[in-house]
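The following blocks contain the structures, represented as structure tokens.
All of the numbers you see were taken from the coordinates with simple rules; none came from a lab. What you see is a predicted model, and the numbers here were worked out from it, not measured in a lab. Cβ atoms are built from the backbone, for glycine too; each structure is taken alone.
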Structure P
Amino acid sequence: MSRIGKRPVELPSGVTAEVQGQTVEVKGPKGARSWTATDDVTIALDDGAITVKPRGESKRARQQWGMSRTNIANLVQGVTDGFKKELEIQGVGYRAQMQGNTLKLNLGLSHEVDFPVPEGVTITCPKPTEIVIEGANEQHVGQVAANIRDWRRPEPYKGKGIRYKGEFIFRKEGKKK
């Protein structure tokens with residue numbers, strides 16, 4: 001029995017959901033999102049809650065049960081609160097700023113990096129060394145954060161680079177004479 005799959009996904013006030021076959025469509029204050037489940041689970045909408053049940057006792061059906069419930073819960077959270085990733089920039093002269101719909105990064109390269117903001121995601125820079133990425137789709141927010149971080153990953157000797165807020169970088173000792 002899946003402990004996650006057994007719990008129904010409660011719909012908060014201001015959020016509506018529609019279930020048509022294997023497709024779940026959720027609408028809320030931050031937009032509308034939909035997701036299609038596999039044929040291994042059945043999805044039902046019962047008085048303000050969405051329930052997921054496996055079809056059969058196969059291993060795949062049990063695997064899809066908890067994952068499907070989690071994906072539906074992420075849809076509901078995305079249209080109500082949204083998702084957020086925060087990045088920190090460390091290094092002398094490393095900066096970020098928004099110019100229109102483009103994130104401009106100075107990362108010690110010979111050129112400035114221009115990162116166009118994709119649709120469905122908003123990026124803000126409250127400080128020159130902080131980047132906040134927000135959106136309704138958890139996967140898109142995480143992917144955009146990973147793409148920005150890839151321009152200059154934190155290195156273990158001085159700790160310079162772009163890191164997630166609160167991320168621990170294991171520091172190494174440099175050469176000794």
Structure Q
Amino acid sequence: MSCDTPAAPRPRRPFQLTGGMVAAMLVLFFGVIVSVNATILTVALRTMPGVETKSAYETSQHFNEEIARQHERDARGWKAVATLVRRGEGASLGVTLADRAGQPLTGFAATARLRHPATSARDHAVTLNERQPGRYEADLDRVEAGSWILELQARRGEEVVFVSRSRIILPEK
């Protein structure tokens with residue numbers, strides 16, 4: 001009868017940390033950090049470039065005039081009530097304009113801009129048509145659900161007589 005004994009395990013070399021390994025770990029670590037930061041920066045700049053106005057200086061020159069016009073508009077007591085209703089992939093925007101006594105305001109050239117809070121690439125500008133006295137409506141194609149900023153302007157001739165800015169929500173389908 002023969003008895004086979006297993007071979008003795010070879011002794012392992014103890015782990016040694018070398019300078020080359022430390023250098024490779026540092027390069028790998030900082031490479032990951034730089035690539036993640038570059039990715040985040042690229043995504044952030046593509047979704048919100050940060051430009052609100054082409055010339056902040058020129059806009060600031062008319063700031064006091066705009067404030068005075070806004071106070072004049074506010075003194076009229078006009079109100080806008082807006083609705084945004086889902087219609088397939090798009091939506092229907094309706095705005096009712098009324099004076100302080102609740103009487104409809106008619107005969108305006110009304111425009112609206114539906115602004116996405118994060119990026120101007122998703123904004124929608126529409127011209128509203130007066131379908132009933134004081135009721136202005138427009139249809140929008142392919143609008144995403146969510147919270148939007150509605151900027152409304154009503155003109156009589158060349159003069160802007162009413163401006164409104166409010167949040168409005170479009171529900172999911």
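Have a look at P, Q and say which one yields -7000 for helix-only ellipticity at 222 nm (-39500 (n - 2.57) for each DSSP H run of 4 or more, over all residues; to 500), as calculated. It would help to have the intermediate numbers written out before the result.
Numbers: P: -7000; Q: -9500.
Source structure for this number: P.
By the measure mean count of other Cβ atoms within 10 Å over residues 74-81, tell me the structure among P, Q with the highest figure. List each step's numbers first, then the result.
On the way: P: 20.0; Q: 13.0.
If we compare mean count of other Cβ atoms within 10 Å over residues 74-81 over P, Q, the biggest value is for P.
When FRET efficiency 1/(1 + (r/R0)^6) of positions 82 and 114 (r between Cβ atoms, R0 = 25 Å, to 0.05) is computed for each of P, Q, which one produces 1.00? List each step's numbers first, then the result.
Numbers: P: 0.50; Q: 1.00.
Source structure: Q.
If distance in nm of label points 7 Å out along Cα→Cβ at positions 10 and 42 comes out at 2.6 when worked out from the coordinates, which of P, Q was used? Mind dumping the intermediate values first?
Values: P: 2.6; Q: 4.5.
It must be structure P, since only it matches.
Can you tell which of P, Q yields -0.66, -1.35 when log10 I(q)/I(0) by the Debye sum over Cα atoms at q = 0.11, 0.20 Å⁻¹ is derived from it?
Details: P: -0.63, -1.16; Q: -0.66, -1.35.
Label of the source structure: Q.
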